[in-house]
Structure P
Amino acid sequence: MPFIRDILQHRSLSIVGLEKNTGKTVCLNYILHRMNELGVHVGVTSIGVDGEQVDAVFATAKPEITLYEGTHFITSEQHYMKRQLVSVLEHVDSRRTALGPLVTARVLVRGKALLSGAATTGVLRNQIEQLDSMGVDISIVDGALSRLSLASPTVTEAMILATGAAVSANVKQLVSKTKFLHSLICLDEVNPETRETLNNIESGIWAIDSEQQPHDLGIRSAFLIGASDNKMFAYGKTFFAAGAVSDRLLKMLAAKENGITLITRDFTKLFITPEAYTEFTRRDGRLLVLQRSRLIAVTLNPTSPQGFLLDSKRTCDALSEALQTPVYDVMKIEL
């Protein structure tokens with residue numbers, strides 16, 4: 001796959017799925033295999049549970065994760081005890097999870113392993129720093145359903161988006177859902193000066209004046225924006241939301257004024273529907289991010305967990321045309 005050379009330009013990578021069973025583990029296994037062939041020192045973990053033999057929801061067979069000699073991996077104590085490989089334990093985290101403390105180990109003889117990692121992005125950032133200190137060339141984080149936060153550019157430098165028939169067995173709907181998320185991932189960045197000014201603001205909704213200076217509106221959340229309160233427009237029509245952005249905020253802003261610019265930290269802070277976003281942009285609204293995620297590739301699993309199979313070429317072509325980026329069928333990969 002040609003995206004391997006792009007991965008090598010980064011120190012950390014997340015693999016996130018639009019749904020369960022979109023081929024994340026197949027993609028991870030392929031990347032680990034290629035990195036091993038290229039002699040790249042990899043560290044790997046997960047923000048969920050990955051590598052189980054049977055899907056917990058659909059009871060279907062799933063690919064196991066193969067780890068190679070020299071690979072560092074982080075998993076829970078319980079899952080570490082179930083590994084089918086030879087490894088040396090290098091670190092035990094003092095913080096506990098429901099599956100015991102998180103442990104870091106190095107593979108001595110290749111084999112299979114279950115990965116279950118950090119529950120929060122803060123811990124995940126610490127783990128990536130820890131892997132860096134152990135000399136890894138790249139840290140790879142396998143995602144989990146509805147956990148796009150690990151793809152934040154504040155956590156990992158780059159990402160791969162996995163989609164497929166599990167999202168929808170209808171190609172048109174699959175393309176529409178994937179295209180919407182892709183459009184959020186690819187939102188334009190603010191200029192570097194504005195990013196530096198806003199980066200340390202941690203909460204609230206702020207107005208940005210014509211000199212790109214922030215003004216605290218004293219609004220802690222969208223729920224506190226009054227239906228007729230127009231004082232917030234004293235500094236213009238540009239705003240920064242330091243926390244999550246919901247449909248409610250987009251709708252309230254669009255209802256007040258046309259031509260609003262709303263800045264958010266990155267796409268993982270956007271919890272919005274296509275309908276709300278379309279209405280916002282129809283009123284000449286614009287979304288910007290402080291930092292854009294680096295999307296390396298989009299991959300497709302044409303098979304749904306119920307067994308429905310999409311036409312691979314037709315679906316890849318439709319997605320590629322809609323996203324204006326190559327889309328790869330990961331199920332055609334042979335290791």
Structure Q
Amino acid sequence: MSAPFEPACRRTEWLDPFYKAVWEKAFAEAIPISGTFELTPRCNFDCRMCYVHLKDEQIPEYGTELTAKEWLRIAREAKDAGTTWLCVTGGEPLLHPEFETIWKELAQMGFFITLQTNASVIRGKTAELLAQYPPKGVKVTLYGSNDEVYEKVCRVKWGFTRVDEGLRMLREMNIPVQLVSTIIRQNEDDVEKMAFYAYRNNLPWMATGSVKASARVADSEAREVRVQEKLDGQQRERIRRSLEKTPFDTERKPCTYCKDYRLGYWVTWNGEMRFCSFMNEPNIPVRDLAFSEAWRQLVQYEEELDWPKECKSCSVRRACVKCAATLATECGSPHRVTEEFCNKVKQFYNERRGE
């Protein structure tokens with residue numbers, strides 16, 4: 001495929017030239033080279049901004065967790081279709097009732113696996129399992145530098161203490177770790193201490209304040225706890241760049257702005273294949289379909305999804321930087337845009353233009 005634009009996946013300077021060529025070929029042929037398995041919505045934390053966590057009693061309202069047998073069938077078919085990089089996440093993936101079976105089998109299939117976890121339950125048999133079948137790397141969510149901050153963000157006792165213990169175990173096993181932090185009201189004053197914790201332990205660390213409202217879980221507090229003034233500042237900066245350097249192009253389809261376009265997929269805990277973790281569609285039932293057919297339908301969805309008609313004719317469309325997930329989380333659907341969302345963008349646009 002010869003794209004009339006520079007796809008996001010090509011901004012991969014961090015990749016070895018060989019792997020970069022592999023990703024280029026995958027993009028051209030729409031090979032699902034990268035996947036995410038969201039094993040479970042279960043979690044021992046109750047983070048205020050989480051977009052997927054469900055209490056055990058809530059799970060039946062949203063569906064049924066894929067079993068180990070189902071996950072492994074999907075994995076085998078995904079590998080045959082070309083999946084090489086695999087992220088295993090949740091919820092807290094280690095809490096899937098059959099995690100040990102799933103992990104052992106995935107590890108022996110030859111994927112480059114990244115495990116995303118809060119690290120608080122890495123001990124005992126779980127630690128032994130990861131030592132025997134180590135992932136390529138682990139992304140650990142760090143939400144504070146002490147138990148007090150963890151209680152505010154994750155609403156658990158001794159959260160930091162348990163996470164710190166899990167990180168120590170991973171370092172002892174020489175498993176590469178990256179820390180990732182989501183910054184909200186409850187931990188924004190602790191950012192410097194989190195950075196120092198990462199520095200002191202010689203761990204790479206990445207923080208983001210780009211908290212999206214949840215389109216998937218009704219009781220998420222993301223809107224209430226995100227640091228809105230910083231998000232507004234980021235939006236103003238995106239408008240400035242669009243006006244001065246890179247105008248936003250609504251002639252391009254929404255999914256083409258994502259690095260996973262024609263390359264990656266997300267499988268939810270209840271068996272839906274989607275384009276993005278924040279989206280509440282499409283609901284492609286990979287539990288019932290062959291993986292190759294689910295992937296075909298996902299690529300078709302990506303090619304056909306378009307901006308709402310209001311975005312196509314809006315007077316500030318070339319300065320309104322967004323993606324399909326932005327509309328899904330802020331406006332309730334990628335197929336519509338709300339007056340509230342539009343008015344804020346127009347306000348920032350007019351401020352920039354001095355109007």
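When helix-only ellipticity at 222 nm (-39500 (n - 2.57) for each DSSP H run of 4 or more, over all residues; to 500) is computed across structures P, Q, the figure -8000 traces back to P.
Could you tell me which structure in P, Q was used to calculate Rg and Dmax of the Cα atoms in Å, for residues 172-283 alone as 17.6, 51? Of the structures listed, the value fits Q. Which of P, Q yields -0.45, -0.96 for log10 I(q)/I(0) by the Debye sum over Cα atoms at q = 0.09, 0.14 Å⁻¹, for residues 108-259 alone, as computed? Going label by label, the one that fits is P. In terms of distance in nm of label points 7 Å out along Cα→Cβ at positions 212 and 316, the structure with the greatest value among P, Q is P. If you line up P, Q by mean count of other Cβ atoms within 10 Å over residues 92-99, the top spot, with the largest value, goes to Q. Each of structures P, Q was scored by mean count of other Cβ atoms within 10 Å over residues 20-27; the highest score is held by P.
No lab work stands behind these numbers, since they all come straight from the coordinates. Note that the structure is a prediction, hence the values are computed from the model and not measured. Cβ atoms are built from the backbone, for glycine too; each structure is taken alone.
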